[in-house]
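Chemist: Please go over the structures that come below.
The numbers here are math on the coordinates, done by the rules we state, and not lab data. Keep in mind it's a predicted model, so treat the numbers as computed, not measured. Cβ atoms are built from the backbone, for glycine too; each structure is taken alone.
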Structure P
Amino acid sequence: MLDVAARAGVSGQTVSRVVNASPRVDPVTRERVEQAMAELGYRPHRAARALRTGRTQTIGLVATTLATIGNSRMLQAVVEAAAGRGYAVTVVTLDAASGIGDAFARLRDQGVDGAIVLNEATAVVRDATAPADLALVVVDSPPDDRFAVVRTDHAAGARAATEHLLALGHATVWHLAGPEASFAAGERERGWRAALAGAGREVPPVVRGDWTAASGREAVAALGAPDAELTAIFAANDQMALGALRALADAGRRVPEEVSVVGFDDVADAADYRPPLTTVRQDFDELGAAAVAALVDAIEGAGHASVLLPATLVPRASTAPPPSAAPSPPSAAPSRAPSRA
């Protein structure tokens, strides 16, 4: 660091601030220091820094699985946001044989400064004793005084999706829900129910999937895809919506001419579904950045606060008025025989 400081013409403290991504360095000076670091081949030594500061600049991420689109998108978002703050990420997954205490123990063994808990794993954390020696941020959970909570407004997004379908003229909306233990799935179901109740509409029985396209296809097929009364489906994620599209096609129901379908998440492929999927967008990049920012604040002793991010309806071609509400084609004008002179 002294060599870098000498070459850049700054103090060792300034080099330290640049290395630690401190905002207290003007851009011109930062660029000069970074150029000197590159010329000298300087790389911060994480283990040595940990001995000096008591921090490893590493955060943990706890998930039940990384196979779902939501969790894999969150992992990517967290890794990118953490790298921007100078942190590395280590991942542990929960299984039936290990509890949340074991996950936290593994993270402590790796010397993490704090941890982010994702989605389905949050239900386990809520029922456990929060670790006093580990800064914690939970993604998708009710507010909790023990740790920071970062979540998308799933209920508002689901309500917007349902109200969109009702506004098109559908008498009611069926819901393809996610797993019962999922907080996000429960919030989306709550928003769907609120929209139907607010409009005074019938609330159909819920059918459930496990977030996969296959479960969506099976659930909608069992629901009675050929039933003409089924004109609108709100699926709790885009993968299950994709499965619903397959089940409806197998039953000979056209989307959106006969049945409208809305998903949730706005995954990268949603616009390329057939037809392009109307969905509710949650910003995974913003969610990951908010989770990392909240965790760094907690690590640095700034306390914790809950963050609620909006969800936005993205209308596409998979929704339309139901057949009964579609305008009738104009009748042909009666033909008239040519007059004779």
Structure Q
Amino acid sequence: MKKVIVIGGGAAGMQAALRLRARGVEPLLVEREAETGGKLRGWHVLFPSFTPASEVLAELRRRVRESGIEVRTGVEATAISPREVTLADGSRLGCDAVVVASGFTLFDARIKEEYGYGIYDNVVTSADLERMFACGRVAKADGTAPRRIAFLHCVGSRDEKVCQRHCSRVCCITGVKQAMELRRMFPAADIFNFYMDMRMFGSGYEELYREAQQRCNIHFVRGRISEASPTIDGRIQIKAEDTLTGRPLRMSVDMLVLLVGMRANDDNAALAASAGMELTPSGFVAPRDMFLGRARTTVDGIFCAGAATAPKTLGEALDEATAAADAAAEYLKA
């Protein structure tokens, strides 16, 4: 039986392995962390349906387990070729093809020092907030409930100053979803979303955006926050400009949520160099063709899936994983 090594045990990697097994190919799933699931493990509910992320993750894990797919965790790939994967300990795994489903890295909000993440209390990221949701409790650093909350979109996206020129796609809808979750928890709170452009591209996203405004009374302000600073009473003062009215704006909030974008993994460059693959200007794995070969890399026998190639939703990552597995299976027949 032909063997394909899938690099990355997140949602896309698990889906690719499942599809390979269904196509009669032996997959080997390698994941550098201690368990599978990737970023899905840190999410509470998924947009736009508010489906618990734990349900999707549990089902993927169940299918992988019942399919008898070999999974190796705590294993990091440092170099790849169509016939071999080199691990961090220097050992090598032979194969007939490789699927790269290594995902993405969240932007480090500390780089944007003007927002005070890691410096001031009550400045959190969207990932931090998601963990609070999962624990069932959102509170300020002193344990009290926030009364006014501001979201800032595009932190680490569409920002040439930090070499992140691309749009991360999911931040806008994540901001809407999280604001609606906060509204359910704090019915009397003031909730603001500061945005550059609201990009509601997916099925049901525009409807959710309208619901957030009309039913949940969430305020959307077109304009970026220029800086944040602490106040004497422990709040966060933000300065911004409402670009629709052209007026400067200043307000104090109890919590500032930074919607952090997706960036390419730091080790993409080394993996690409080892295999001769090309990368996009943003550092993601470049597909062979934007239309007819999105699941193929520029190297025969190496395929790609999920957010390894660009920011994607979970549904898109799962669909592309299926396509990558199919492409690998067809390649092995040739």
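Chemist: Assuming 14.9, 50 is Rg and Dmax of the Cα atoms in Å, for residues 240-295 alone as calculated from a single structure, say which of P, Q it is.
Modeler: P
Chemist: When distance in nm of label points 7 Å out along Cα→Cβ at positions 184 and 200 is compared over structures P, Q, which one is greatest?
Modeler: P
Chemist: Of the structures labelled P, Q, one was used to calculate relative contact order in percent (Cα under 8 Å, 6 or more apart), giving 21. Name it.
Modeler: Answer for the origin of the read-out: Q.
Chemist: Which one of P, Q has helix-only ellipticity at 222 nm (-39500 (n - 2.57) for each DSSP H run of 4 or more, over all residues; to 500), as calculated from the coordinates, equal to -8500?
Modeler: Q
Chemist: Suppose you compute P(r) over Cα pairs in 10 Å bins from 0, in percent, for residues 176-319 alone for every structure in P, Q: which one lands on 11, 37, 32, 12, 6, 1?
Modeler: Working through the options, I get structure P.
Chemist: Have a look at P, Q and say which one yields 3.3 for distance in nm of label points 7 Å out along Cα→Cβ at positions 136 and 216, as calculated.
Modeler: The correct label is P.
Chemist: For Kirkwood radius over Cα pairs in Å, which of the structures P, Q scores highest?
Modeler: Once Kirkwood radius over Cα pairs in Å is tallied for P, Q, the winner is P.
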